[in-house]
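Values quoted throughout were computed directly from the atomic coordinates according to the rules given, and no laboratory measurement underlies them. Note that the structure is predicted; figures quoted are calculated from it, not measured. Cβ atoms are built from the backbone, for glycine too; each structure is taken alone.
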Structure I
Amino acid sequence: MIQFSVDDIIIHVYQREHPAQLSHYSQHARFIDDRDLNKDGEAVYVIVSKGLSTPKYFIVAFRTSPLGYAGFSPCIHYEYESQSLFIGAGNIIKIYRLSDHQLIFEDKCAVGIWGWQKYKNVIIAQEETALRVFDLQGKQLWEMYVTPPYDFTIEGELIHVTFEDVFETRNLLTGKL
């Protein structure tokens, strides 16, 4: 388990283990999404609380693979302004808006997700075989397929992606060449 905080939000991430205090978290939860725990793969629990004195919990639990190798550990990005929680683990991507407990986006990656990166007003999901660009509220703006290993750099409103013998420059907001 790993625990970290962003401002007044505390986030617990469990992989391959059942949280010992799950019954406590569940009793005090405002929202629980555990519908994907019945699928194949290894368990991931993301438990979010606000404040320490009398926290109310937001729980997301699911099974996924691959998990814990080749860089496919759970990755989280919390966007404070929009109260959006970007979750990636194994081949699963989920984005929630915490303010009203809405699932904004959900999808499976072809292989797995490596992480999130914020640049100005976008969030980039870096996957094994794709790059996805989202706005700060969690709406997917565009995606492009790549082959590993690949690299990208950002200059202003342009993203430059290099893979195999391909070099593409796209508009960061629209994905257009």
Structure II
Amino acid sequence: MKLVFLIFFILILGVVFSKIKININDLTYSNNEKNIEIKIFIMLFSIIPITLIKLNNDKIKFLRSNTKIKNIIEKFDIKKARNSIKLKDLKNLKIEVPKLKLYLEYSCKNVLATTYITPLICTVINYFYYICIKDFNKEKYSYKVNPMYLKKRYLYIKFESIIEIRMWNIINMIFLIRRKMK
């Protein structure tokens, strides 16, 4: 009986002091190309990696066509959850980003709109850096926003990143959302 309790206690501690690590190896999106390669791990005690999900283009097509998943998404009330989550609550997740590389090319039909959107995008990215990055290193963090003045809609994004979230913060966020949704 004591052994079962000890194992159960260690498992609970393992879940509470673990992290979810999202490794985005390649996320490329353009007007005519989509490429996705994402691995999601649970790091038990923030040390031992356990692979949960490996996503690529084929698996995402399968998930979109799966009727069971569509039914689960339809049952979930997105509007109610969206209204209960605020930016301040998302800050409490304390997302850690040990690596982030972003390359963005875009164009709007209006050249003036492209000109005004560029500093807005850079400001949002810098704010994200301010919130999530503790130690800045040029090799790990870089972004380039390249406006193209083509007078047509054009978008190309290449994104590589590692995102870590502690399970304890996720558990707290779930309880907070449930309390607000009631």
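Numbers for the structure displayed
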{"quantity": "Which entry (I, II) yields the derived value 0.00 for FRET efficiency 1/(1 + (r/R0)^6) of positions 16 and 112 (r between Cβ atoms, R0 = 25 Å, to 0.05)", "calculated": "II"}
{"quantity": "Per distance in nm of label points 7 Å out along Cα→Cβ at positions 32 and 128, the highest-valued of structures I, II", "calculated": "I"}
{"quantity": "Structures I, II, by relative contact order in percent (Cα under 8 Å, 6 or more apart): label with the highest value", "calculated": "II"}
{"quantity": "Entry that produces -14000 once helix-only ellipticity at 222 nm (-39500 (n - 2.57) for each DSSP H run of 4 or more, over all residues; to 500) is calculated, selected from I, II", "calculated": "II"}
{"quantity": "With Cα extents along the principal axes in Å derived as 72, 43, 34, matching label from I, II", "calculated": "II"}
{"quantity": "Top of I, II by distance in nm of label points 7 Å out along Cα→Cβ at positions 48 and 136, largest first", "calculated": "II"}
